[in-house]
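Any read-out appearing in this document is the output of simple, stated calculations on the displayed coordinates, not a laboratory observation. Keep in mind the model is a prediction, meaning the values are calculated, not measured. Cβ atoms are built from the backbone, for glycine too; each structure is taken alone.
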Structure P
Amino acid sequence: MIGLQGGNAHEDQAAVARVRLGPGLEFVSRDSFHVAHVSRFWKGAPDNFWRITMRSTRFGRSEIRVLMGVGVDADRKDEYECVLPIEVNSSGVHAGVERPVRAETIRNGVRYRYDKSLIPIEGP
């Protein structure tokens, strides 16, 4: 189960998410792409959680990578990427702790990394 959240986004704000599976994992259901309303103010039916079904083709370590983008307004887009480590062994499938890979925003054509403050990493 994968969940998307956008906190204080506009009520009808939607996010686009993609899931990529690492080596040794494959989709059973081809539901690797999802669009969801992510605002805590959304009044419609909840659609920000979705289930993917996958299987392992071998024992060992792999990962599930999630990329999410939210167009906040015409001049701003937020992006987030994280990795969930997976280990498959004879006792089953074990998930580790989610690890953020990047959290960025694009404002007026300039890309910034989220940190204690916005750090510019790319210009127009």
Structure Q
Amino acid sequence: MTTNSPSPVSTRRAVTPLRIVGSVLAILLGLVDLVSTVLFWADTPVEISIAIGLLGLLTVVGGVVAILGKTWGVWVAAVTRFLSIPTVVPVVLMFPGVPEGTAGPAWVQLGATVLAIVLLLVALRRRRA
């Protein structure tokens, strides 16, 4: 005799345009973090460079997994983007030692980070179609 048991709960959700745009934006920002870690390795303390690089790597992984439909990927991408905000604040506020001309790109990065977080979290709230 066979019984039909319900399938285990899945953490996959429908991949919506909001999730795709938020994930792609998060992936691009994660890649920016990785590239800036390599380019500015000598100019920043090692601990900060490692933290920024790790956050960038986790953002890229989370964004790719989110595009594949896994809910935990959305959370990883959103949380790592949120944790990366303090790394941009010294540049935005032009603390001493920050090179001239870097505030503009930092503001763009900060705005894109907030946008990515909002898109990812709103995509989580959408019901399956």
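For the read-out FRET efficiency 1/(1 + (r/R0)^6) of positions 88 and 112 (r between Cβ atoms, R0 = 35 Å, to 0.05), a value of 0.40 was computed from one structure; give its label from P, Q. Only one of P, Q returns 0.40 for FRET efficiency 1/(1 + (r/R0)^6) of positions 88 and 112 (r between Cβ atoms, R0 = 35 Å, to 0.05), namely P. Given a value of -24500 for helix-only ellipticity at 222 nm (-39500 (n - 2.57) for each DSSP H run of 4 or more, over all residues; to 500), point me to the structure among P, Q it was derived from. The read-out comes from structure Q. Hey, relative contact order in percent (Cα under 8 Å, 6 or more apart) derived from one of P, Q reads 33; which structure? It must be structure Q, since only it matches. Of structures P, Q, the largest value of distance in nm of label points 7 Å out along Cα→Cβ at positions 24 and 56 belongs to Q. Kindly point out which one of P, Q the value 1.00 was derived from, the read-out being FRET efficiency 1/(1 + (r/R0)^6) of positions 48 and 72 (r between Cβ atoms, R0 = 30 Å, to 0.05). Structure of origin is P. Source structure of the calculated read-out (Rg and Dmax of the Cα atoms in Å, 16.4, 51) within P, Q: P. If FRET efficiency 1/(1 + (r/R0)^6) of positions 40 and 96 (r between Cβ atoms, R0 = 30 Å, to 0.05) comes out at 0.95 when worked out from the coordinates, which of P, Q was used? The read-out was computed on structure Q.
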